[in-house]
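Asker: Given below, in the form of structure tokens, are the structures.
Bear in mind that the values in this text are calculations on the coordinates, not laboratory data. Everything numeric here is computed off the predicted structure, so don't read it as measured data. Cβ atoms are built from the backbone, for glycine too; each structure is taken alone.
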Structure I
Amino acid sequence: MSKEHLPIYQIQDFHAQAQKERYFYFSTFAAHLQEHLFIREPHKHNFYIIIFITQGTGTHTIDFKKYEVRENMAFFLVPGQVHSWELSEDADGFVVFFTQEFYQTVSPTLKLSGFPFFNALLHTPFLPMAQEEALKVFPTFRRLQEEYQNQALMRQEALGCYLDLLLIHLSRLYQAEGNEMEVLRGELSLLQSLEGLLEKHYKEHLPVTFYADQLHVTPKHLTNICKRSLGKTTTDLIQERAVLEAQRLLVHSELTSSQIAAELGYFDNHYFFRFFKKHTECTPEQFRSRHR
């Protein structure tokens, strides 16, 4: 069976000192684009990303959704998302890569899921900033750059501190921008856990009762929270995650529609085709031809 040919990059792929710098990476965006031309094509990462655009225009496509790129804008990506760029020649800014392991080492009491922009289920992956807001976060990017380029004492600890400060600054701006949904703290934690479970089990076609049991709530309570916070049922979310993976495989692999159906646990091809068309309003082959 053909395999997915979509590249999945690690931090080592962006740094000459691969073994030494496999948990954290920092660069100006212009240098990053010039040195790694391959990132203009669709690809995945196995790490977290923060990108701060200081100049330039274009589009940033994340899982088939296009976002406008302009100055004073930040983008956030989590492991596994597919993205690509179309940018003007003058595009610049800063790019930060880090793994979950790095963050857990330097900030063991905080969780990345606590930052709203790293919750793809709940929030948008970008933050437009006014000039005065951008000026507030710019110095922290510069301090990260200085620390990354030096080999001073306790360098990793300092990088972790500045990364934490950056994430906190960006979270405050994100909340002030009105991007964060009005979700009760307990419900937010539950939805974050649900997102993790969906990512782990979406191919298994498990019922709502499974997710509810894992989260120690009733199926009705879980669905009510999903409806209240997202306007969707739990079943909607389960199915949407399967559809997203089908879309990724259709565009970024040579698998046939039947092979993709089997890869996602659908062994009745006719059912899979009906399921896909119901959610996308096109057949698998139509979707593939439109996005290639």
Structure II
Amino acid sequence: MVKQATIVAPLKGVTNSEFIRIAPLHHPKTKVELKDLGQDADDAELIATPLPTAPPPPHLVYNHGPLIPQVKVYTIFWGKNWKSAPAFVKLEQNINKFFKDIVVSSLIDQLAEYNTPAFTIKHGSLSGSKVITANAPGSIITDAVIQQQLKAWIAANTVPAWDKNTLYFIYLDKGVTVHMGGGASCTAFCGYHNHISKKDYYAVMPFPGCAGCLGGLSVLNAITGTSSHELCEAITDPVPGTGWYDSVHGEIGDICAWAFKSVAGHNVQKEWSNSMNACV
């Protein structure tokens, strides 16, 4: 997620040092009919009520931090279902195909407008994938524990060592709730990206086991939509708030949350374009 050069308003329960970097839940719009409105409100009071101040239009500002110039996605499927349940094994294969296709697609090409003198965004690769069942989380896991486990995997060579292009995508089992920044998956967010000490970039993808994270989509389309959201945000703002960021509207994906298109046969989220002044 990306926001402007200034510090962004934190999420409820998130400390000021943290920046918005979640994929939000889907909230369908409700339709209100005139006949449903109450008739006992005082007209003079209603007319006198000032209009709310509109927020400024979105515009991403570069804050001189790192970008991921040639992303190397490494997928980690953590949990027993990814190893033994046929439907999950197939889902894992489809997610890996999604990354193989998307990191060399027009979705990455459109990020070129966010190149800087030090970082040129190019096509990437799916560098590898691993199913891990050891220490699989139960019903709840925190972001702090995920960070500890990722560091342990790297130290033990269970997953490749990090470099400036590495982005670990961690997919969790069905029924696992992630607690991060005072919120929880499926009640406050559908996925997020983060870092460990300004390196070890990673994204966490809880299973979309709720209406707010499915948004009327199939499981695969919901996962690829959220994954593309976090992929583009991590590329343009891997240390949230230090790359391309808007202090009111968030990261490149936040501005366009739940607006989708098809790229290379996959459902992906549209991303904000400063040059087009639109979600594209």
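Asker: If helix-only ellipticity at 222 nm (-39500 (n - 2.57) for each DSSP H run of 4 or more, over all residues; to 500) is calculated from each of I, II, which structure is the one that comes out at -7000? Walk me through the intermediate numbers first.
Answerer: Numbers: I: -14500; II: -7000.
Computed on structure II.
Asker: With mean count of other Cβ atoms within 10 Å over residues 160-167 derived from the coordinates and found to be 16.4, which of I, II does the value describe? Display every interim value, and only then the final one.
Answerer: Numbers: I: 19.4; II: 16.4.
This figure was derived from II.
Asker: If Kirkwood radius over Cα pairs in Å, for residues 56-119 alone computes to 14.8, which of I, II did it come from? Before the final figure, lay out each step's value.
Answerer: Numbers: I: 13.6; II: 14.8.
Structure of origin is II.
Asker: Let me ask you something else. Identify which of structures I, II gives the largest calculated value of relative contact order in percent (Cα under 8 Å, 6 or more apart). Numbers along the way, then the final one.
Answerer: Numbers: I: 16; II: 33.
Largest value of relative contact order in percent (Cα under 8 Å, 6 or more apart): II.
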